[in-house]
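J.: Please find the structures below.
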Structure 1
Amino acid sequence: MSAAAVTPVPVVAPPRRPRVKRRRMALHAFLIVTCTIWAFPLLWAVYISLRPLGDTALHGDFSLPSTLNFQNFIDAWTQADLPYYYLNTLIVAVPAVIITLFLSSMLAYALTRARSRFNLAMLLLFTAGNLLPPQVIIVPLYTLYLHIPIPHPISDNGILYDQYIGIILIHVVFQTGFCVFVLSNYMRTLPRELTEAAIVDGAGIMTIYSRVILPLCRPAIAALATLEFTFIYNDFFWALILMNHSDKRPITSALNQLSGGFFTNYNLFAAAAFIVAVPTVVLYLLLSKQFVRGLTLGSTKA
């Protein structure tokens, strides 16, 4: 029999089981409902921020708008003096991020490259510090900041309470443990042969740290810089408690000034909240690739 006379047998795909199809449909329905519930507050805030206050007062919150505009965003930008509070945020966030990453990189370098029996205990100590809620120490910390026995020529309360340096220091203290944990895990993936070769060439500890270790840790440092700036930028608690004058507070704490004693314009409040959230969203969109790459590089050992 010739090869041309052989009739190929058609391959029939097995029928899809209805049980699997029903499970997939149920999963998709669950995900849609979950995403809708999660996104509803955000969409509702967008709706409120675009709606004039007079229209809301006339027709109620749960009603169709007669008009939508960006007037609330313009009023929030001008009336709340948001550019001034953006500057306050930069005064706090930028030095705090730089100091935190500098100290964390040095500590992580010492914990991973120096041979000591206390390395693991020190790393556990830094990691355990991240588990401490800030509310637990607010009373002794407030007392310390308010009555620290160091006079200040500008403030009678000392150099920490109601001062930028006090907010910067508290962020450095609370964020250093997390950064040490991440950077130490990342530095363990770097070959020790690099450090040993630099020692053979006559390099000192600081030379190895600055010219060998830090350049290799740029992805992790960039990821932590993005994450830490977001953490510090979004802080509301510390600035509200440890700063008395509202003109010194960062922008997130300054939003609290939009709420009045007898009446709060929630339409204006929602617009201001979206303006405040813009820098962190833009920062993440610009550095998202490097951010994700930096966090995953230290997850496996080379």
Structure 2
Amino acid sequence: MNESPYSFDATTDLFDSQVINKSSEVPVLVDFWATWCGPCKQVKPLLEKLANEYNGAFVLAKVDVDKEQQLAAAVGIRSVPTIMLLKNGQVVDGFPGAMPEAQLRQFLSKHGIEPNVAEAAPPAEASAPESSEARAARLRAEIDAHPERAELRLELAAALLSLGQRAEVEALLEGLPANLHEDSRAKRLRAQLDFASALADAPPVAELESILSGPDSARALHLLGLHHIVSGANERGLDYLLQLLKDHRHYGDGVAKRSLIEAFSLIEDEDLVGKYRRKMATLLF
């Protein structure tokens, strides 16, 4: 895979120039990882994503502790992943283990590291936004040219899902390499795929609301919850799913709990998600 300009593999021989000296110019986040480490496979792609998104506000140095044993020993690495932040040639902070994306952003923000905003491009002629069909065709061509760039398959899956091509989306997600299989984007796409599949043959909302008090109420609660979340009415959708969990916990082999967890991965409002996680826990425990 082509390296990002903001992410690179650091080596023992060049650690002084690559990391210590570089940290006098820009903060350097060092990720000590190993190929056999499960949590490393979660945090490494997340750090790479943030390095790109922050657009040079920091650079990411990745150290494979098996290849660079001398360096890992010299720094005193006892477990992986271990993350260290260097500024002006000094380690200013760090932590062992994996961290979710929100906490990683808080960690960076605590040290004054915020995404760089790219300069506005000069005015240009307005162009029509890329259609899903055009985006899918472009991504297929890029995948053919760069089959090693597995992240392109995630982008293609998102484009195809908007076109309703669920079978191919499922195949793309199943074929992802291990380091992307648990990526937050992949989890979000799986949840979107599950919701889209469940809603494919669903009755209209008005019809579902009319059978809430009948024998098919569990199915109605489930589909109404999914419908409202897909349409952006997150709190109303979560209320339906929570009611399903309360009244029909075992319906669909526990589909209420699964749907709530998937909904949490789709909703970006952390306060709302936290509120409903607590409500779910109260019902379950």
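Readers should treat all values here as calculations from the given coordinates under stated rules, not as data from a laboratory. As the structure is a computational prediction, the values presented were derived from the model and not from experiment. Cβ atoms are built from the backbone, for glycine too; each structure is taken alone.
J.: Given a computed value of 67, 42, 36 for Cα extents along the principal axes in Å, for residues 73-240 alone, which structure among 1, 2 does it belong to?
T.: Details: 1: 60, 40, 32; 2: 67, 42, 36.
Source structure for this number: 2.
J.: If helix-only ellipticity at 222 nm (-39500 (n - 2.57) for each DSSP H run of 4 or more, over all residues; to 500) is computed to be -16000, which of 1, 2 is the source? Could the numbers behind the result be given before it?
T.: Numbers: 1: -21500; 2: -16000.
It must be structure 2, since only it matches.
J.: Give the label, chosen from 1, 2, of the structure having the highest value of relative contact order in percent (Cα under 8 Å, 6 or more apart). Numbers along the way, then the final one.
T.: On the way: 1: 26; 2: 13.
Biggest value here belongs to 1.
J.: Given 0.05 as the derived value for FRET efficiency 1/(1 + (r/R0)^6) of positions 161 and 201 (r between Cβ atoms, R0 = 30 Å, to 0.05), which of the supplied structures 1, 2 does it correspond to?
T.: Details: 1: 0.05; 2: 0.95.
It traces back to 1.
J.: Compare distance in nm of label points 7 Å out along Cα→Cβ at positions 89 and 177 across structures 1, 2 and report the one with the greatest value. It would help to have the intermediate numbers written out before the result.
T.: Numbers: 1: 2.7; 2: 3.7.
Once distance in nm of label points 7 Å out along Cα→Cβ at positions 89 and 177 is tallied for 1, 2, the winner is 2.
J.: For FRET efficiency 1/(1 + (r/R0)^6) of positions 81 and 273 (r between Cβ atoms, R0 = 30 Å, to 0.05), which of the structures 1, 2 scores highest? If you can, show how the numbers build up before the last one.
T.: Values: 1: 1.00; 2: 0.75.
Once FRET efficiency 1/(1 + (r/R0)^6) of positions 81 and 273 (r between Cβ atoms, R0 = 30 Å, to 0.05) is tallied for 1, 2, the winner is 1.
J.: Another question, then. For which of the structures 1, 2 does the calculation of distance in nm of label points 7 Å out along Cα→Cβ at positions 49 and 193 return 1.6? Show your work: numbers first, answer last.
T.: Numbers: 1: 5.3; 2: 1.6.
The value was obtained from structure 2.
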